[in-house]
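The numbers here are math on the coordinates, done by the rules we state, and not lab data. Just so it is clear, the model here is predicted, and its values are computed rather than measured. Cβ atoms are built from the backbone, for glycine too; each structure is taken alone.
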Structure P
Amino acid sequence: MTPEELQTLAARGQEKFAHYKHVLNVCMESGCVSSRSDTVADALDKEIAKRGAKEQICIKRVGCLCSCAQGPMVSQDDGKVLYKEVKAEDAGAILDAVGSKPVSRLQMPADHPFFTKQLRVVREHAGKFDPEDLEDSIRVGAYHGLMKVLTQMTPAEVIAEITTSGLRGRGGAGFPTGLKWSTVAKAGNPTKYIVCNGDEGDPGAFMDRSVMEGDPHRVLEGMAIAAYAVGAQKGVIYVRAEYPLAVKRLTRAINQATRQELLGANILGTKFGFTVEIRLGAGAFVCGEETALLASIEGRRGLPRPRPPFPANSGLYNCPTLINNVETFANIAPIINKGGAWFSKIGTAKSKGTKLFALTGKIVNTGLIEVPMGISLREIIFDMGGGIPDGRKFKAVQTGGPSGGCIPEKHLDIPVDYESLASVGSIMGSGGMIVMDDTSNMVDVARFFMDFCASESCGKCVPCRVGTYHMHEILRRINDGEGTSADLMLLRELCDTVKTTSLCGLGQTAPNPVLSTLRYFEQEYLDLISRAEATRAAAGDGHSKKAAGTTGLEVTL
């Protein structure tokens, strides 16, 4: 494959669809497939054949069309018309409406803020091409960024461009990507690795899954550009086994790119070579932590280790290793193609670019959104999300997954960026965003997330293994009407201990849901405890002091 041949493939992809008068794009990502969008695509194909319209209308199986809860989704002519909740039996009506008035009972308003307030960088081509067709991917720009760096830029210039962009890691920590790349590039060991973290374990999150399913070549291209920049030869994508469609499409993309010499040796006719393989994770949340992830790839139990040494100096097989998550790598090609200065103009002073969020919970419009950093939570929830259904009132939004915090209404006007979310007791995380209405019991919400953290603790360090278990037990007692005032004091002490002494990020951030609910919804804790104490006093139980001391710490240790 030479640069000229890549351009030829792009032109061939354009020609393949140029003669069609209309294109119907059917979403074939997990959300819509679970609603049987495959039967919709098949029904459209059959109806077109029946009408003898194969030369006029094309059916294309594409990536996510955003409004996941409204699937199966179908778009006409790249979003000029958008249909929701389509069934196989609607095929005839949709084809009757092509070129005329859309089917009103199925149509979604394309001018809704849910769509118009999005700014797509990572997902700029999502829903417009077939992710399993390499020529179609190249048609919309795949591997053009890689061609640019291999033919026009030095590795140092690539790192400089990423640094100029201000891109920060989208896995949650927000570490400057350019700084991480430059550290790996300076490492002396000639054997280096690129690792893509696709172990998306946050409840309610599906951003990385969507990118891997809907645009796998963009992830591979980002990894290849990173490999060229830091001097790596091998790459690994670590994907949780619960994402079978992502694994299937990544595997297909790797095979396609290798056959066309976009991966492998002498890429695009240069001396640069880079290979990629997939490793499956068994679903352990702790393997989202980079050192535990590396242990899992090496075939060991996924346990974190103290740092330093950092993976940038001693990572996979003790070699310098660059680890970024799926969304971070998916940002690389647009930055290379349009320039770091372009990217740096999007977002805020310290948080550049866009961010993907999985908008879920008690909200009218759920789905996948990509918004510029700095947009307010209020805009996301009430403009894009359409507010709270069934006439209920907003109560809180939880960002950052099980390690994030619950943010009340008084902070809805803060900008969504790393520093602002941290200032109100939450984190950006990988991009989960769960909305709660006034029926939510915030003590039970904290209990739910602590149950998750305790269950997912690897058990290596005492603060996380023991602390999260007893925090969950205290929350359970309070929520079940068995709590005491002493429980509340002990809960705060445990939060501080677990936060400051745990080995890895899972334990260090596990108290966030508890701390944020105590900060903003303490009265709910006090009310439950007051009722419990009043009940015990009325029954003459006299177990208050005993209940306060029932931690079981000595037994566990």
Structure Q
Amino acid sequence: MTAFDPAQEFPPATKADWLEKARASLRGRPPESLVRETDDGIPIQPVHSSAEPCPMPARPAPLARGRGWAVMQRLELPGAAAANAQAREDLNGGADGLALVLRDSAISGGFGLARADMLEALEGLDAELFPLRLDAGAGWSDAAHDLLTLYAARRYDLSIAPLLLNADPFAGEPPTKDAGALARDMAELFAAGPSRIVFSADTRLWHAKGASEAQELAIAAAAMAQMLRLLEDEGIAPDAAAPRISWLLTADADQFLTIAKLRAARLVHARILSAAGLAATPLLLQAESAWRMLTRHDVHVNMLRATSAVFAAGVGGADAITALPFTAALGLPDGFSRRMARNAQIIALEEAGLDKVSDPAAGSAFVEYLTAQLARKAWEIFRRIEAAGGLLMALGGGMIEEMAAEKRQSRARAIARRERPITGVSEFPDLNETPPEVLAPAPRRGLPPRLAEPFEALRGAAEDYRERHGHPPRVFLARAGGAAASPRAVWTAALLAAGGIEAVEGGVEDFSASGCEAAVLCAPDGFCEEHGEEALAALRAAGAAPVWIAGKDTGLDADERLFAGMDALAFLGRAQEALGVGR
């Protein structure tokens, strides 16, 4: 019997082989048409066959015993007693640690604890045994000292207690204090603080404001460099300060970009240390799922987004991960939403074993390429920030705000055209969904708009219309030309639903009985060429106004043409106005 030889049975495929197959399947389009770019202009090829490896620097000792990363849960329920009960439930339910969110933090969204309730919320909890992160925002100095006072009163050993004060002197915005006052406050906290993490280069608010992956890394790098300089002004050597600074980045539903971003963070951090002539120090890298990716409609999809973000953060090498509950955009999450946020991580750890392999993405040509490109882009942006005088000067001069706004606006245009679809909002919306319960509706003050909010505003206006009229705004879909009209009818119904508009379907002759005011002609090109003008005239004669047509190049005189790639958001606004939504 001849031995089975895989090399003979499955000969290696070359890139030339792939290109040949690709050209045949693309039907005249060049393979280059498959290349897309990230928000940072990094080209993503359809196939990556080789890349220089990016050896990862050493990681610090784990925060959680027996796990590769610590499962963190935001503690944001107002009131000391309620927050204390919530903390116990989270810790008993599998969380390794807590993120203590104060109401005045820029990332709190209007919920969270008052500073006066912070210590009471920890009553009866042995905080020496679990990671505790402080999210205090601009009040970082006073809140951190309060927490240190509690630890001292309980005689906790700060050399072993996994306390993450996470003081962010910049709080995502230009500080209210001058550099000298900031430096003094930082030095005082450094002297009193634990031997682990005192400060954090926290980019969550900038990500929410629109920053790209490379911009986020550059801001974190600039924040670290600024902290080292401020502390050095107060006599604290950079080699002593660097190990006390962590990075807190966002984890997005785009798995590969998030994996590469977190891996690139360690490379950029190592390069800062090298450029400053400092010894290599492991970076304690924290991640929290992104606020801007959450939606208020079809909110259960947020569970999938959070799961993708957690997976990516774990594979990317985060040391602590926080997943926002899936109802966070609706309001204050209840116990079920919080349990789902915990379980996304617990399953990844205990069932999938994602922490059992060090740097599992290493060796992937695509991930290695993306990691290296993000690190290079981030370093370029970091150098521009440094050339502007460092982060404090860049914040004061509006440079950081402007570069994040540019990416936000570019991304918003792509979302408006549905080139970047949002599941359950701009694509596959459900007009009859029942939203889940939350403990309190969302003021979410201070947080930048999420990606889905422009479409959600249209849905909100349509829901108000439904309240007044007993039904949603409606448009008639006039099918013509037989079964070939179906693809355009299905596409048009989904487009209208993204604006909260219900499609009523039938033949052209059914318009009068539909009770609708506006109509869309959905027909194949062949029908439009021969009978399109006649169908449009019949709809107008029956009282349809306006009359739109599905198809970009029909050549017919409709009020507007509907097609893939159009500014769907603008059209839906005009459609609502024509239907009397908002009046």
Exercise. Could you figure out which one of P, Q the value 14.8 for mean count of other Cβ atoms within 10 Å over residues 106-113 was computed from?
Key: P
Practice problem: Using the calculated result 21, 50, 25, 4, 0 for P(r) over Cα pairs in 20 Å bins from 0, in percent, pick out the matching structure from P, Q. | Solution: P
Self-check item: For mean count of other Cβ atoms within 10 Å over residues 122-129 computed as 14.5, the structure of P, Q it came from
Solution: Q
Practice problem: Name the one structure among P, Q that distance in nm of label points 7 Å out along Cα→Cβ at positions 282 and 338 of 3.0 was derived from. | Solution: Q
